[in-house]
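J.: These notes open a run of structures that come right after.
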Structure 1
Amino acid sequence: MVVAPLGSGSTGKEAAEGKVPVHIAIIMDGNGRWAKQRGLPRPAGHRAGTDNIRRVIESAVEHGVKMLTLYAFSTENWKRPGDEVRGLMGLLLYAIDREADNLNRNGVQIRHIGSLEGLDKKLVQRLQYAVNLTRGNDRLVVNVAFNYGGRAEIIEAARQLLREGVAPEDITEELFASKLYTGGAPDPDLIIRTAGEMRLSNFLIWQAAYSEYWSTPIYWPDFGKEQFHEAIVEFGRRRRNFGALGA
């Protein structure tokens, strides 16, 4: 992957007068439909979607985005046919082996958000390798939401507070948020969903309380730098009042 030098890219006036989201989260949808449209098997769509991640990471760096969260595999995806699930696991392994060293050289930090329960031992090892390898990088943080579910995340945070013996009256939003998989990270400013769907699908449901939402009918494998830029420009046009009265 070739990443533009720091300070370069398209974050000037054309990118919404500098109003670039700090944290963008993406629901990468439409791989299967992309494949069907082309008369290809579903795994071909997932492979094309995995290959597209490189292009979107490059776009995030070029625009000066600091955190990118990618919804790669949900807890509900276990309901899919076994062959497809195994294929998705293999694609994450392939992506780590292909990209981890290069991302590290370019200052990108990889984090995993989600549960490791039920994942193949080799996949867990490679995922932990990528996380440890890139831990010190701060040019862009990429959260890989794999085996992730928003409701499960909230339940686990509540269980953690109980395990720590925190009194109910001492629980605050800030304390609760610190126990989530994303603890310490800023909430997403912008959530992008591809393939035209208009729902969160159990993704970052606590963190998305005040996120802006942008949907495109384009399937994920075809979502490129032009669409990424378009989403950022649209974000810059919106007024975010967080419940207060606007000016």
Structure 2
Amino acid sequence: MTRLTPQLTSLKTLNITYRTPKETLLSTPETLPTAEPTTPQISYTVQDSDLPVLSIGCYKVVYVAMVFGAGLFSTAGTLYWRMKRNGVSVASSSSLVPLDNFYTVQAFFFDVKVGDLLELALWSSVSDSLWDYKAFQVQVSRLIIMNKPRLMAPCSFAALSTQPTLTLDYPSYTSASLYPCHDDKLLPGIGVATSYTFLYPGNTYGVFRIGNGDYSLPNNASVRTSAIYHPYYYRNYVPTQIKFRGVRID
């Protein structure tokens, strides 16, 4: 009779360090066109230096990029936007913006690669609308740290932070939960350090999904308006440290 004996790896710690967002506030705001521009106003090419730094090598990582565009509607009107990746349209839509309100478009590009060109085009139904702000950050989702062994027991999201932190002009934000996963099933969202007896990262979702850009709005965008805040955006709770032991079964 063969006996199954669990074998635990040493306690391992994965630290994830997020890059400071790239932010630009124009000294002179630019007028939005009243038709879609041939060349989008906002563009970023994903570089190695944009990716979060992982302290140990991981079997699978999915990167989610956030591209921001913001400005002011002096007259009430309709804001139009389009997301492009490598010249191909990803998503587009429109949103009403009230009189004398700031708007923020936050575009979420799912599963980006180094070298991808990410673009955000903005235009307006009225001729006195402006844009004056752009930003960019890359986050991690659907992480599988190890392949063999893959079962993690225990697994602790030992430290969380909210990302991105935008600082120019007068920003404000709402935070979205992090969603741990077990065998491709979502667990309740968290916003504080949390430990689990065991987690098995499934092939699709890995050990967690970030709230906006994966669980919600993958390859899509949100538009928020405010009479005060500029930019007005979403942050994600993200793990900055995961502690675990791998389990081998003979």
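Every read-out reported here was derived from the displayed coordinates using simple, explicitly stated rules and does not represent laboratory data. Just so it is clear, the structure is predicted and the values come from calculations on it, not from any experiment. Cβ atoms are built from the backbone, for glycine too; each structure is taken alone.
J.: Between structures 1, 2, where is distance in nm of label points 7 Å out along Cα→Cβ at positions 110 and 126 highest?
T.: Sorting by distance in nm of label points 7 Å out along Cα→Cβ at positions 110 and 126 in descending order puts 2 first.
J.: Then there is this: One of 1, 2 was used to calculate mean projected area of the Cα convex hull in nm², for residues 102-237 alone, giving 10.4; which?
T.: Answer by label: 1.
J.: Quick check: 9.6 is what I get for mean count of other Cβ atoms within 10 Å over residues 166-173, calculated from one of 1, 2. Which structure matches?
T.: Label of the originating structure: 1.
J.: I've got another one for you. Match the computed value 0 of helix-only ellipticity at 222 nm (-39500 (n - 2.57) for each DSSP H run of 4 or more, over all residues; to 500) to one of the structures 1, 2, and report its label. Write down the numbers at each step before the final one.
T.: Numbers: 1: -13000; 2: 0.
Here the read-out was taken from 2.
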